[in-house]
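Read-outs throughout are calculated quantities, based only on the coordinates presented, and are distinct from any laboratory measurement. Here the structure is a predicted model, which means the values were calculated and not measured. Cβ atoms are built from the backbone, for glycine too; each structure is taken alone.
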Structure 1
Amino acid sequence: MIIARVAVGSDVVFASVEGVDDHDGDLPVDARLRVIDVHPFGEITFTGQEITGAQARLLAPVLPSKVIAVGRNYAAHAAEMGNDVPAEPMIFLKPNTSVIGPGAEIRLPAMSQQVEHEAELAIVIGRLCREVPEDRVDDVILGYTCANDVTARDLQKADGQWGRAKGFDTFCPLGPWIVTDLDVSDLAITCHVDDDERQSSRTSHLVHSVPKLVSWISTVMTLLPGDVILTGTPAGVGPLRDGDDVDVTIEGIGILANSVAE
């Protein structure tokens, strides 16, 4: 199932979407959306209302209570940054105020001169959970989406920790939708800035797998429905400038497209 969070007039609803694929970053005008009753966490029921893509505007697919991100989870990216691969997952938090949806602007903060993209596979948690065994991780995942862990690299280096560098408003684009029942063990992931391919890898190169990440993180903190885990970025991170268009594409999901502005 493909689940989107959309604005329909003045209302915001979740809907099951038909008529999109992983070459899309927006809703085709003839896409069919079945409105979900309240939210998609737990047993999904429908209101009976149906709308088309022409009537809806994509929003961030979820508004999480927290975003847990994983650092140095592709060996090639750790190497390009001059770091070792950690023996255990290295996690940090991004505020939920950093979340934006597809088509929204990434805003460059005045205090940074080196803002960079980081294409990532994002996990969306589907139920409250803690201390989840690896063989039961699928039971607590709603689905997957694309993410861009935007980072002020100069501030990251200056501060020695990552809260400011990764926490600015607009620094966590998510979208375009959530795909459930997806095998994410070996998917292509790319990032393009304008027509320039910057990142290209596969999720099979993750150091710590999706089951390992969810299980390990859930021993540290309780995960709530809608929480998002960013699984790490491949090699090839690079600068974002005023006027750029940045696309994160993940096989089986779609395209997360955002513009960049001062």
Structure 2
Amino acid sequence: MSFQHKKSLGQHFLNSDYVPKKMCDAAAVQAGDTVLEIGPGTGVLTREILGRGAKVVAVEADARAITELETTFAAEIATQQLTIFHHDARQLDMAAFGLQDQQFKVVANIPYYISGLLFRQCLESDIQPTDLVFLVQKEVAERIARSTKESILSMSVKVFGDPSYVCTIKRGHFTPPPAVDSAIVAVHNINKSRLQSVTAVTFFTALHAAFGQKRKQIAGNLRTLFNKEEVVSTLTTMSIVPTIRAEDLSIDQFMTLITALSQ
């Protein structure tokens, strides 16, 4: 590596082949795939994806990293197996990168501080991937895919796909090592089928209201949007105790409730 990491970009570069292999296995990367990689950095993950015969569309904000990538992967760039965009990941534009809906996968070691934003941008986009694999802070991965309690983050992911906790990654796999351990989280079967009965705006408005005061019952939290008696009645019809909190509903139960209330 010929340049120092930038704290302002949340850079923690992978330093072993183990993690890229686990990430590519989780995404089932194979020849013929198109993979969006956000923040390739020094190219450790990029090399593994390319080695499996996939085409890589890389989005990198750091011009220093791009210079190094252009040298390391000159042959792959020449054959257009690798395309690099100098772009801020906080403003992803799938169409501008030449990506097509349901025709690509996302595999990336992303900065902790924008992980929530990148989940939203990739999953809510009009141009969706089929699968997404992120290397994130362990706590974030657990909240999305392991916790017995739901949250705004977990519901926001589950409305679009099926998340799973792949494995824990110790901090020693990075240079410089982060302060906490990381984890690989995968989201498969990405689609918008759950949002056919209600709009995304309705879903997210209701979701934020439902978790507005975490320790309060969902019927009370939703009264800012719906008649409380109707919420209680609908929950009862669904054979759910009306005193339940939002964190104890599954994504399917939540969708059923919001759909009924929005009619």
Structure 3
Amino acid sequence: MNESSYAIFDLDYTLIPHDTIFLFANYLLKKKPWRIFYILPLLIAIPMGLLKLYGSKELKQIYLSILWRLRKEEVDEYAKRFVQEIVIPQVHPELKQEIELLKKQNKILILNTASPDFYAKYVGEELGFHYTIATQVLLEEKQPFFALILGENNKSYEKIRRLIPCLPKEIQIQLSLYFPENPQKPNYPVILKNSISYSDSIADLPLLRLTEKAVLINPENLELIREAKEKHWEIRNLNKPYKNKLHKYFLCLIQSLGLY
């Protein structure tokens, strides 16, 4: 296996055309509809998030109150079944085929996502990834109302920080020169040669810039699309269940209410 050759995938709106945290809520609420009362605090938290009083980590903690009082084993079982029944069937067929091709090319496959690790790890297992990097949620014997997230939400530059231990020593050293402990948008060159990254989001620009090639899946941000064209990154418009951004947010809402 060529240890300097990687394929790094985002999950939400990249491998599948949904945000999995809302799909998971939809799945759980179908099983236990009364749990909708546990996510009511989110209605208060969303305006706070829009005002930048809460960050993505805090919003995720509040949203995961839907797990309140579930036993660790129950969460794990729901996570496995959710991935098998809901997530894997919705992975873009084109990307499933590409994953198999990348395996034959001896790429090291890494799933690098902001989604919670208690189900993201099973996505990685089902698709045959070598590593899964996700937001770390502590599953306790009984879940507290506000889930404990270990470290930061795995987003933007945090994705690179968490990726570093998966890389060979010489690349870790090289990357550390451009990625200090408290990065202020480091301007590093392409480091992962003969490697490719996949994402839909401008939040993943640091990761996309890290690999020699990049593929954007259904991108919406104009700044991201502009950079993709400048750097000759591939842009793919794959099948999706929403018509526009408003429809996309509407689907997130009805999934949050267990109505999808």
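State the single structure among 1, 2, 3 that was used to calculate helix-only ellipticity at 222 nm (-39500 (n - 2.57) for each DSSP H run of 4 or more, over all residues; to 500), giving -9500. Of the structures listed, the value fits 2. When FRET efficiency 1/(1 + (r/R0)^6) of positions 60 and 172 (r between Cβ atoms, R0 = 25 Å, to 0.05) is calculated for each of structures 1, 2, 3, structure 1 gives the greatest result. Assign the value 1.00, calculated as FRET efficiency 1/(1 + (r/R0)^6) of positions 28 and 68 (r between Cβ atoms, R0 = 30 Å, to 0.05), to the correct structure from 1, 2, 3. Of the structures listed, the value fits 3.
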